[in-house]
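Listed below are the structures to be examined.
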Structure 1
Amino acid sequence: MDRQQEFVLRTIEERDVRFVRLWFTDVVGSLKSVALAPAEVEGAFEEGLGFDGSSIEGLARVFESDMLAQPDPATFQILPWRGETEATSRMFCDILTPDGEPSSADPRNVLKRNLAKAADMGFTCYTHPEIEFYLLKSQHPGPDGSPVPVDEGGYFDHVPGGVAQDFRRTAVTMLESVGISVEFSHHEAGPGQNEIDLRYADALQTADNIMTFRTVIKEVALQQGTYATFMPKPFTAHPGSGMHTHFSLFEGDTNAFYEAGAEFQLSGTARQFMAGILKHAPEFTAVTNQFVNSYKRLWGGGEAPSYLSWGHNNRSALVRVPLYKPGKGQSARIEYRGIDSAANPYLAYAVLLGAGLKGIEEGYQLPAAAEDDIWSLSSAERRAMGHDPLPASLHEAIRTMEDSELMPQILGEQVFEHFLRNKRAEWQDYRLQVTPYELQRNLGIL
């Protein structure tokens, strides 16, 4: 037994932990949980916990349903919202096949596999997400059918006595108590919209942190009599919720994206990484923007990026190079602005990393930077500059992903097929719906 496992077992005994929750996700990133008695934890470390994988979306087919969940002791945390009496803890799990091999269908394993490839190329990948969400008065819509936000505040607004301020303070405190470092938090542009930015960490830890973050935000909202949603675009008239993520690659202690004296201080490695992301973005958009509603955000304005472009400090670009601060070479990074808050972070970071690494491997050339507000250009101007559009709907994103040669390599054939099957079913369900928009527009005149 290793030292981390011993630490977990000792902490469970010393803190009188009564329940140990084992967490993992299905193919679309829904959190799954099973509670383990403390006496069973040592056995789970050694052998894993058996469960029916065919009942979890994307994990296994019925005829190969037996799976094992093996807890990762490095992710052990006490859950503060469960209280001090009869304490509850959690660990993330790796999913294994019955013979103890990592399951190719496990989203966490997909990311670990791509991080291992980066390591083989000499790189460690760090990420820093900016997570937006809406805080609503309840889960139920108001009289007009729209959600009801908790306030009417705007970007960076300080709302005296505001519900959101108390909420953010409690949420940040709780996040810190489960080992998630927060950089800053503020009110976003939409009414009831908030943003909390997590401090940079390696990509696997960040993905685990995002899954914990969503749970903490939901729990704090319920405790305070409100409701938090990570739906990409809950309001027609207000901005959607993105999860802009900053990426950097390190070679040992050196930032591989930094080159003194280069344009924007960006190295050739960084430019190739960006070129890979831009070239393959249409193929992975179904992963980073996985719901029908995601495309209402992408094409709904409000600084949402809809075209293949990059720019220095240009917030309408899909990939942004943040402002360089003299003497801060280690902080050189790029920001991908397409991903939304409802993405499966394991798969989303895997496809972004995989596309960037492909750019480095193949020596892709980065096109010219976008100087203008891309939304203000005409279609002809965008075409002339090479700013092709991202997929305009989930259907288009599915079709583009189906034709990709790279996505099955990054995701593995099983996740690739299961993910597409799930998304095709969602699109089919959506196609059959008669929406309030259609009724309002057509019922009285047709």
Structure 2
Amino acid sequence: MHLLRPHFPSQALRLARLVMTGVLLWSASGAVIAAPVVLPGLGVDNDETSVSGLSSGAFMAVQFSVAYSADIKGAGVIAGGPYYCAQGHVDIATSRCSCTGIPFFSACEVARGATDVPRLAGITDRLAAEGKVDPVSGLSAQRIWMFTGGRDSEVPSAVMEDLNDYYRRYVPAAQIHFVKDPRAEHTFPTENFGNDCGQLGSPYLGKCGIDAAGELLNWIYGGNLNPRSDRQSGRLIKFDQNEFTESGNAAAVGLGDTGYVYVPAACDHQPGARCRLHVAFHGCRQNVTAVDEDFVRHAGYNLWADTNGIVVLYPQTRARFATNPNACWDWFDFSRSDPDYANKDGRQMGAIKAMMSRLAGQRTPSGQGCFTASNTDHVRAGRAYDRFFFAFAAGSGKLLGFDNDFTFTTLKQTAPQFYLPGNCP
């Protein structure tokens, strides 16, 4: 996963990615995915929220399960480590919590106990006493699913053993399920998508014959989920992440401009629907810029979401050349400007919590919404139509301007197939 080591793609790959950014995206059902829209309210059940992740996403899932323990039902951790493992230091992050330092300049010091679990537990207790994380008593109700690969060269199993020791200080042993697979490298296990299980490399999804997404969801939710669907039948929505940061600038906190949310049909504007929410954190170099939509479509979450009423939030990071070239989640204060990165005052933590709150908020009425996109994307999505190179809003017929990829318009949908240009709240 290369948590910190930079990786520079070839010119051909750079060109391919530039070309692909202009290609129209399609959902699993063949419907067009338009430019980012406002994240809708879906009225999800606050008491049924869980998190999971791989690599830096696993460290982020642990941070969330601790900082917001009162709101989190459980966590799935694949190749992660104890809460506050890096303690704000990049050298600890790359030498004791992982083996990801720059070769010849950093030695790997990973070993059982090297993360100093007693110290990390002490820090957790202090932060809880200060109110910067929820009371640790909230952890006692969580269910934890963990996975480590015996061939993991990035986050060796010793780090996960320390995580197991950490959780056992707060979570009853019967609520922790720890899976160890000697074949697996640093990868998110799937049944049949991705690389060989023992291979390290993009998209960091490995054919291990293990449905990790299904297993962790089933464990977290008590082992009684319905069988997964054969195909994805819900909507994969791209939404604007900027509004969830204090500055309104997602890039300033290491987030991408757009995130993804998968909404099963049973949760999509169905009267009385009360769905669960799962937050899936991708790993380093596993955001959509690096692997396209492989993680959000093929990690396995969506098939289980369809049959069990689970909305899946896929927040996205972005790379920073100097401080975070691999688009990792902030589990070590990569910007050196957010000392609260691991608690409830952390910038990324707060942004994700705000997304969760939106999804738990009042349901956006069916046939209503807000869409910001190029006029060409509006036309392709059916929100507008073209007449002599100009775009007009569907229903109202209001002129939007030239039908091209460079003119952007915000459309408000006030009724089925009826749109008006304007601002949205």
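Some points to look at:
- Taking distance in nm of label points 7 Å out along Cα→Cβ at positions 191 and 335 as the criterion, the largest value within structures 1, 2 is that of 2.
- Structure responsible for -7000, with helix-only ellipticity at 222 nm (-39500 (n - 2.57) for each DSSP H run of 4 or more, over all residues; to 500) calculated and labels 1, 2 on offer: 2
- Structure (1, 2) behind the derived value 20 of relative contact order in percent (Cα under 8 Å, 6 or more apart): 2
- Rg/Rh (Cα atoms, Kirkwood Rh), for residues 135-254 alone from the coordinates reads 1.00; which among 1, 2: 1
- Across the set 1, 2, mean projected area of the Cα convex hull in nm² reaches its highest value in structure 1.
- Among 1, 2, which structure scores highest (criterion: volume of the Cα convex hull per residue in Å³, for residues 207-398 alone): 2
- Label whose coordinates, when Kirkwood radius over Cα pairs in Å, for residues 71-174 alone is calculated, return 18.6 (choices 1, 2): 1
- Mean count of other Cβ atoms within 10 Å over residues 143-150 - highest-scoring structure of 1, 2: 2
Read the figures in this text as sums done on the coordinates, not as results from a lab. Every value quoted in this text rests on a predicted model; they were computed, and no experiment measured them. Cβ atoms are built from the backbone, for glycine too; each structure is taken alone.
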